[in-house]
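Each structure below appears as structure tokens.
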Structure P
Amino acid sequence: MQNCKGIKTLKKGKVEILHIDTPHSTAEVSLFGGHVLSFVPKTDLRDRLWVSENAIFDNQSAIRGGIPVCWPWFSDAHNQDRNDLPSHGFVRTQNWRIVGTLEHSEATQVTLVPHSNNGPGWNHETSLTLTLLVGKTLKISLQTKNNDTKSVNLNCALHTYFNVKDILAVELKGLRGNYKDKTQNWHEFDTPIPYTFSQETDRVHLFAAEQVDILDGAETTKVLSSGHDSIVVWNPWAENSEKMKDMKSRGYSTMLCVETALTQTFSLPPGATHCLTQEIA
């Protein structure tokens, strides 16, 4: 850390933030949650990530926006009866620590691990590592290793909130096939063409697209994924936004979640490693 001149620490509320400055971009990462908050390429100075104006930085509450880390389950899919287990797992409300940094002319690499790999509903011998590569693009990799003697069932996601000017003018490219619609009792539907937005959207796309483009007027954000089995698309729309204490009532109009996710049945064998990666340009 001492040798990386481009990395400094800041405070936002009660949360410690890493500010990463590279020749090609800047990024900000909250050590609470291992949570990327900003990625700004210097070519256009446009932040690809959205963070709610009402986001809470109290070192306890999950942060609304950026790239929350969902692990070891996505949503409430923990395959257990207890309904008091935290949605999206437990590492997004843990403090993470830096275990490695590497700075060179093209990019800066930062590696983080959570305070604990165990939490409510998860007592397996697993290890979790988050690696960020900040350069012309932002590449974020979530690596799970199963150190146990038996297989473990795993779900995870990089729950990325993207900045858009106006959700009503946004179009997605790159998705096809069927999706499961949470707003329609999980019924399956064909991916719409064109893919635009006019209401609450909460969809798990079963086609694991390697690239999804977010067309926002004259601007395009590219989302590249690997190690996933689905892409989740989410916007809460007006009524749900008004119910969220950490989102302004019109907050939904300038954000869209396109999430690289492992949501279907997945078993990680003993000794094996799984890596979920999203790259943003």
Structure Q
Amino acid sequence: MRIISLILLLLFGSCHQKSVNDYDSLNEAEKEELSNWFDTISEERFLQPSAIHRVYKDSALILQPNNVDIRQRLSYSYKKVGEHMKAMEVLNKAVEIDISNGKSNALEYRAWTLLYYYRDYEGAVRDVDLIEKITNNFYNSCWGEPCGLIKGQALYKLGNYKEAIERFKMVTAEEEALGFDGNFLVSFYTGRCYAGLGEYNKAIGHFEASLGSVKKFPEAYFQLGLVYEKLDDQKMAIENFNLAKKYIKYSMNEPYIERFDEVFEYMIDRKLAKSSDNN
């Protein structure tokens, strides 16, 4: 790998040309400077999924093996080309380094990854619990989402509905204290939990609350339709299925993940067709 790094230095970095043996003679400031150069070039000149991007990241890590940020971003490249075992190996090492330093940044990304990419619900719960222990705070951000939402969704997928509801309540209370005006995903998944418990009226209330800030939310309308089916209210079921179909283009898709309970038009059409047959 160092030979490859030297070749790349000769090709692209004349101002930083160093022989392989010179690495060990560099002081820490020089190693950091060269490592950051490798890292910057990897981001600016090469696509993240490319092999050469990873070569530059590896070169940076030769010089700064404990740089968690570089190591975590290297894991993205492996994940994007489908090398998931290697991606997790690299990410796990980043988490290990972070935890040893009393930090949770890489752990927060891993919790998000375990939930949405790998559907490792037990792992996501364990990671969020460890984040809370490290930070001494239950309201943390896991890759742009409340870690409590990550844990709550994992518990929901595990069928631990009551525990998930309590977690969602904690997130709601904290966000209200921070001045946030509701979290439509928290409301939505709380509704899913109550529906799972057969407490349909409570489920309806939470699905309707999720529509308070996101009016064009087809998943909420679809779940309302399912609940009204359970309650044998075909009129309200059809009304909500039709609203789900009307707003289908606003489905809760993401560029990198497929969220739980995402609804697709064929699913709605099946329900409407069934309702039509029953009438």
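See the values below:
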{"item": "Distance in nm of label points 7 Å out along Cα→Cβ at positions 139 and 179 - structure with the largest value, from P, Q", "result": "P"}
{"item": "At a computed 0.00 (FRET efficiency 1/(1 + (r/R0)^6) of positions 27 and 219 (r between Cβ atoms, R0 = 25 Å, to 0.05)), which of P, Q", "result": "Q"}
{"item": "Origin of the derived value 0.94 (Rg/Rh (Cα atoms, Kirkwood Rh); candidates P, Q)", "result": "P"}
{"item": "If helix-only ellipticity at 222 nm (-39500 (n - 2.57) for each DSSP H run of 4 or more, over all residues; to 500) is computed and equals -500, the structure in P, Q", "result": "P"}
{"item": "Source structure (of P, Q) for relative contact order in percent (Cα under 8 Å, 6 or more apart), computed value 18", "result": "P"}
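Every read-out reported here was derived from the displayed coordinates using simple, explicitly stated rules and does not represent laboratory data. Just so it is clear, the model here is predicted, and its values are computed rather than measured. Cβ atoms are built from the backbone, for glycine too; each structure is taken alone.
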